[in-house]
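Read through the structures below before going on.
No value in this document is a laboratory result; all are computed from the given coordinates. Treat the numbers as computed from the prediction; the structure is a model and nothing was measured. Cβ atoms are built from the backbone, for glycine too; each structure is taken alone.
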Structure I
Amino acid sequence: MLSGLRLVSEAAQLAAHRHSGQQRKGRGDEPYVNHLAEVANLLAVATGGADAELVAAAWLHDTMEDTDTTKDELTQRFGPRVAGLVEEVTDDMTLSKDERRRLQVVEAPTKSGGARLIKIADKISNIRARIFFEPNLMQRVELMDYVAWAEQVVAGCRGVNAALDAMFDDAVTKAGSAM
């Protein structure tokens, strides 16, 4: 098994490679890898850097959903816990957006502690990306819709890490000021 620092570094490298050329939703044409870096950093900060497997899974959290990466590949490269966390937070992309959103709300409380932390960090990052300086009407409506849904998902994820819960609340407060 890879050491903590090497595990995180190799996960970041694979994520950057697999998501190469993808753009993030939100402000500007930001590279998608910035989202992955933010989610991983949020978890590193919230856990005091104590869980390299969680941070590695954060780097990889969208690889199965958005690329041809498989759970078997992640298990071989990063171990069963990292692969399991990634699988746990992966949406079934054959379903409609509305159904995927509904399932995230329903299934959030049943996820492992690590998967719930990744979900919260992902929602924080996505809210932050949707906050615009002087947003137009469409941007405000999209932000309101996303925040309302994210609050439902995160309600089922709270209680694992107080610092991350507080960071989510702060992101929602800042979003409210931008709406």
Structure II
Amino acid sequence: MKIEHEGFTLWFTGMSGAGKSTLSEIVVRRLREGGAKVEVLDGDIVRTNLSQGLGFSREDRDINIRRIGFVAELLSRNGVIAVVAAISPYRETREEVRRRIRNFVEVFVSAPVEVLAERDVKGLYKKALAGEVGQFTGISDPYEPPVSPDVTVHSDREAIEDSVDKIWRALEERGLVKTG
């Protein structure tokens, strides 16, 4: 299945452990199998390479998201699909990035904190809930869910493939990917 596409940014937002990276990896695999030009900007990897030295204050988190947005904008305006998987906790900063990128699709990956804590193999939610970890998104630091995301997936109650299909349909409906 050959995929025709123009450049766009597919931005996965949600709390830690919601499934952003998992979903983005599957979408990226499907895109690459169809011959699409695609790059992944995973929040953890970008923080290590592009935003090294930034902390977790609101200002530093905003700088990190703006940097990711800048790279995504460069890629997408040059015909590449930029797939971003980053918590991106603040609505205002996500909206700022959305305004800069012509073809921007926001995917909100939603799951209740209780489910995220159960999934958390590192035990960070447990520590954050006990007050042992500061500036933890969704616990001691805010996560502002999107008001009107382009796609919402509920990773606690949807099968992964159903969520991926929902995202794919949104891309097709917007004419960003065409299979032939």
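Can you tell which of I, II yields 1.2 when distance in nm of label points 7 Å out along Cα→Cβ at positions 73 and 97 is derived from it? Mind dumping the intermediate values first?
On the way: I: 2.6; II: 1.2.
Going through each structure in turn, the value belongs to II.
Structures I, II were compared on relative contact order in percent (Cα under 8 Å, 6 or more apart), and the highest value belongs to II. Work out the source of 3.2 here, i.e. which of I, II gives that when distance in nm of label points 7 Å out along Cα→Cβ at positions 9 and 161 is computed. Corresponding structure: II. One of I, II was used to compute Rg and Dmax of the Cα atoms in Å, for residues 129-168 alone, and the answer was 12.4, 36. Which one was it? This figure was derived from I.
Name the one structure among I, II that helix-only ellipticity at 222 nm (-39500 (n - 2.57) for each DSSP H run of 4 or more, over all residues; to 500) of -21500 was derived from. Could you put the intermediate results ahead of the total?
Values: I: -21500; II: -13000.
Considering all the candidates, the number was obtained from I.
Computing mean count of other Cβ atoms within 10 Å over residues 65-72 gives 20.6 for which of I, II? Working through the options, I get structure II. For which of the structures I, II does the calculation of distance in nm of label points 7 Å out along Cα→Cβ at positions 25 and 57 return 2.3? It was calculated from structure I. Supply the structure label, taken from I, II, corresponding to Rg and Dmax of the Cα atoms in Å with the calculated value 16.0, 53. The read-out comes from structure II. Structures I, II were compared on Rg/Rh (Cα atoms, Kirkwood Rh), for residues 17-80 alone, and the highest value belongs to II.
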